[in-house]
Structure P
Amino acid sequence: MVIVYLTESYEMKPFDCGDADLNGFLLNDAKLYAEKKLAYTYILEDDDRNIVAYYSLLNDKISKRDASNATWRKVKKLFPHRKHFNSYPAIKIGRFAVSKAYNGQGIGSELMNQIKQSLVENGNYSAFRFLTVDAYLTAIPFYEKNGFKLLLSDDANEHTRLMYFDMMEL
């Protein structure tokens with residue numbers, strides 16, 4: 001398997017992860033997001049160049065207003081007092097999906113580890129401390145298994161929850 005950067009010339013193949021929104025983003029929006037510099041998408045292909053999974057990355061931040069008081073105190077403790085800010089830089093996983101044909105094989109966790117390692121190894125472009133995601137409620141256990149924590153214990157959004165991973169934990 002190989003990870004490929006999605007370009008304008010990429011020949012899109014069928015993809016179905018079981019979620020219409022995630023399928024639609026890859027098939028209809030990902031190239032436009034790249035063109036407009038909103039998010040870059042990476043595709044995991046198998047040996048036959050079928051799409052196994054994909055993810056999109058964009059810039060983000062963790063801010064005081066997005067976190068509970070208890071969580072924000074934990075985040076601030078990670079930094080010396082003179083470096084206490086109202087927000088800290090992050091990279092967001094905007095979309096993350098695995099094809100239904102590959103569910104249950106551990107590919108999601110392997111890909112998540114690859115994302116983390118790749119960001120650490122190629123971190124020369126911009127400094128960031130955290131990896132964030134707006135996790136679908138059904139995906140929260142997956143992200144928790146992969147070291148992400150909730151920013152809020154209760155969230156007003158009924159479909160997703162904001163989660164973060166401290167890249168210094170690698």
Structure Q
Amino acid sequence: MSKTHADLMEAFAGESQANRKYLAFAAQAEKEGCSQAAKLFRAAAEAETIHALAHFRSAKEVKSTAENLQAAIAGETHECTVMYPAMIEDAKNEEEKAIAKYFEMVCKVEGIHAELYKDAAKDPKADGEDYYICPVCGYIHKGKYEGKCPVCGADGSKFYTVK
């Protein structure tokens with residue numbers, strides 16, 4: 001990997017994190033009644049997304065949908081088989097029981113994400129149902145979901161869709 005490619009990927013990671021951080025800051029500002037600050041945080045988050053996507057494209061990391069699905073499968077599989085299990089152990093060793101439990105939940109969800117990507121990779125052009133997301137744990141369900149989230153137990157009526 002060239003230094004420039006490494007720099008683009010580092011910049012992508014930094015801009016991506018800034019986007020998420022600023023959205024968290026915007027939510028907090030809204031809770032505190034600071035609507036103008038919330039607007040600024042959301043605007044900056046959007047600007048950081050523009051930067052992140054440009055860096056990612058410049059690094060030639062956006063490929064065909066088939067290749068992108070394989071990359072997503074690899075990433076989600078790594079998270080649920082390597083990354084989160086190690087983090088769960090670290091949290092347990094440090095007696096951070098709530099964080100260990102949280103990481104276990106996220107680990108399970110990442111495995112589900114990998115399976116959804118594997119399913120999509122079978123026929124990337126297939127039409128299908130909308131995806132519904134649990135607002136608590138990030139579980140994704142293909143099609144409308146009723147009942148309790150199978151991962152965290154949240155009410156399925158609170159799931160939202162992304163098209």
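Every number here is computed from the coordinates shown, using simple stated rules; none is lab data. All figures in this text were calculated on a predicted structure; none of them were measured in a lab. Cβ atoms are built from the backbone, for glycine too; each structure is taken alone.
Which structure, out of P, Q, was helix-only ellipticity at 222 nm (-39500 (n - 2.57) for each DSSP H run of 4 or more, over all residues; to 500) calculated from, if the result is -22000? Of the structures listed, the value fits Q. Largest in mean projected area of the Cα convex hull in nm², for residues 46-109 alone among the labelled structures P, Q is structure P. Source structure of the calculated read-out (mean count of other Cβ atoms within 10 Å over residues 54-61, 20.0) within P, Q: P.
For the read-out relative contact order in percent (Cα under 8 Å, 6 or more apart), a value of 20 was computed from one structure; give its label from P, Q. Write out the running numbers ahead of the final one.
Details: P: 20; Q: 16.
Answer by label: P.
When Cα Rg over 2.2 N^0.38 Å is calculated for each of structures P, Q, structure Q gives the greatest result.
If FRET efficiency 1/(1 + (r/R0)^6) of positions 30 and 94 (r between Cβ atoms, R0 = 35 Å, to 0.05) is computed to be 1.00, which of P, Q is the source? Don't skip to the end; give the middle numbers.
Numbers: P: 1.00; Q: 0.60.
Source structure for this number: P.
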